[in-house]
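K.L.:
Below are structures written as structure tokens.
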Structure I
Amino acid sequence: MKKLLYTLAFAPTPFLILCSCSEEKGSFNKNLDSCYSNTNIQSIFHNGKSREYILYIPDSYDGASTIPLVLNFHGFGESASDFMNNADMRTVSELNTFILIYPQGSCLNGSSHWNACLTGGDNKSYADDFGFVESIISEISSQYNVDLKRVYAAGYSNGGMMAYGLANYKSDLIAAVASVSGVMLDCIGSTSHPMPVVHLHGTSDDIIPYNGGNGWNSVQKTLYHWINFNNTTSNPTLSIDYSGGMTIEHYVYDEGNYSVSVENYKYIGGDHVWFSSTFRGRNTSELIWNFMSRYDINGLR
């Protein structure tokens, strides 16, 4: 069993409750509308089921040249619409001209989720999420002028795990990944090229603890995998910023194969959130884009 994250809001006075609950793996709910509600949704038929995603095309896109594609995956129990508002990358998309997609996870016992491993004990259901993502990329690239060497995956919590899952099992499609408050699971795929990774995590995260626990790996264990895989330096360069509302330590493991790096933003006292604090004036969305956009599928651009 794996620990799952539930987010509940109650009316008439809304407040947020986060709790860690146990859930057995099972077949996912056929009634997809029972655990989320989205607006301005796109749908695609995959693996015998209708799957949803939100597509954002920046006004700056004119179709004349290829542009990057960013997939941003919500956390456990969330809807793509709510996550887009919370982890909003639309301004960054406009300023830098990339296509933005917020996929919707399928339902299991009333909660949306992502399967970050191949079918097995670490998955929450039998939903083919890797195939779903591949279908989205194929669909969007057939309609828009996408640079297939610059497709990036980001995510929060269970969505961060999904980004790592794509780095492990669909690396032929993904140029770089970013995870916010989510670690990698124990399943390890066959990554086909050096994989740039940026990881953002709070030291007071009580859902997915920074140092491991509650059934999850530690941040450092996740980083070590990619440091070793990419053959980066083992002694990072450290910089610290105190100006954005929280002390943030930035660790850079660079000089990897194909000049890729592994980077970690450590939010001192940070909780299990998509962070609002800034590092040297850049918010979470900007930090993620500025890191990932340095690379294509062949390494440093």
Structure II
Amino acid sequence: MNRFFALSRTSHGLLDLATPAFCALLWLGRFPDWTVILLSIFTAFAGYTAIYALNDIVGITVDRKKFSDSGMNAGYSVEASEMRYPLARNILSYKKGFLWMVVWFALALAGSYLLSPNIVFILIAAAILEVIYCLMLKVSYLRVFVSGLVKASGPIAAVFVVDPNPSISSLLLLFTWLFFWEIGGQNVPADWNDIAEDRRLNAKTIPVQFGTDKAGIVVLSTLAVTVITSAFLPAISPLNLGTPYIAASLSIGYIFLLRPGLQLKKNNDGRDAARLFDKASYYPVAQFVLMAAIVTLNTLLT
């Protein structure tokens, strides 16, 4: 099973579950019914498992050229698996990998329909955008925006689980926070660490196209927008999230985003890019823990 979990980057996918969980708690202000929680966890897990596998399936040819000999670049801990890129490295057959993806995608569709039919369309759109993202590697660095759309789709879907008619303005605020976190904390740092391989492929990524100095500016700018936007997220919640919450949220942003981002800009090193990627992967987890603590305390006091 390790080969299949490596295909779906399950260690990262499990961390990703915290993002929709945080968004649902923030939006609702309380824990949903336990049946909704269990079905949501299963559906989110199935969705992330399928989409991550889809990435490697569509990008198998490129991945073979990039990592068939060397495997994963140094610096990562979240995705530091010896079996990364199992399709490209012939650790797992394409047929088995494709079947694995299809089964989990079907389960995600079923769970989405049970939770809210709107989520079915979001899931399908995310899959299509993921394919477009992979195919744009040698086309344009603008693929980074597609990545932001894909990563925001799961948390936005979580909102529809707890609110079938969400406020558009609140959704846009949440989307902005997610979108810039993905660009500055995940996508550009990952491309930064793959810059040597991407140059050989003539890939069109921000670090390859514009160099690491400008990539560092992009990273810090987008992370700054993420942290600033987080200060306005309490407006979404029915809870009275005051100054202490905002201060804690900003502190989390500094620890998991800005500090490693500044370190990357200072050292201009691929390993620091990987460390930023790791730290940023835990950012939604920290936000979820903070929100869950507040919701639990509020529940006990009311």
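K.L.:
One of I, II was used to compute helix-only ellipticity at 222 nm (-39500 (n - 2.57) for each DSSP H run of 4 or more, over all residues; to 500), and the answer was -6000. Which one was it? Don't skip to the end; give the middle numbers.
P.N.:
On the way: I: -6000; II: -24000.
It was calculated from structure I.
K.L.:
In addition: Matching task: 24 is the computed value of relative contact order in percent (Cα under 8 Å, 6 or more apart). Pick the structure from I, II.
P.N.:
Of the options listed, only II reproduces it.
K.L.:
Comparing Rg/Rh (Cα atoms, Kirkwood Rh) across structures I, II, which is largest? Display every interim value, and only then the final one.
P.N.:
On the way: I: 0.94; II: 0.96.
Top value of Rg/Rh (Cα atoms, Kirkwood Rh) goes to structure II.
K.L.:
Assign the value 3.0, calculated as distance in nm of label points 7 Å out along Cα→Cβ at positions 206 and 262, to the correct structure from I, II. Write down the numbers at each step before the final one.
P.N.:
Numbers: I: 3.0; II: 1.9.
For distance in nm of label points 7 Å out along Cα→Cβ at positions 206 and 262, the value 3.0 is produced by structure I.
Quick note: the coordinates plus some simple rules give every number you see, no bench work behind them. Note that the structure is predicted; figures quoted are calculated from it, not measured. Cβ atoms are built from the backbone, for glycine too; each structure is taken alone.
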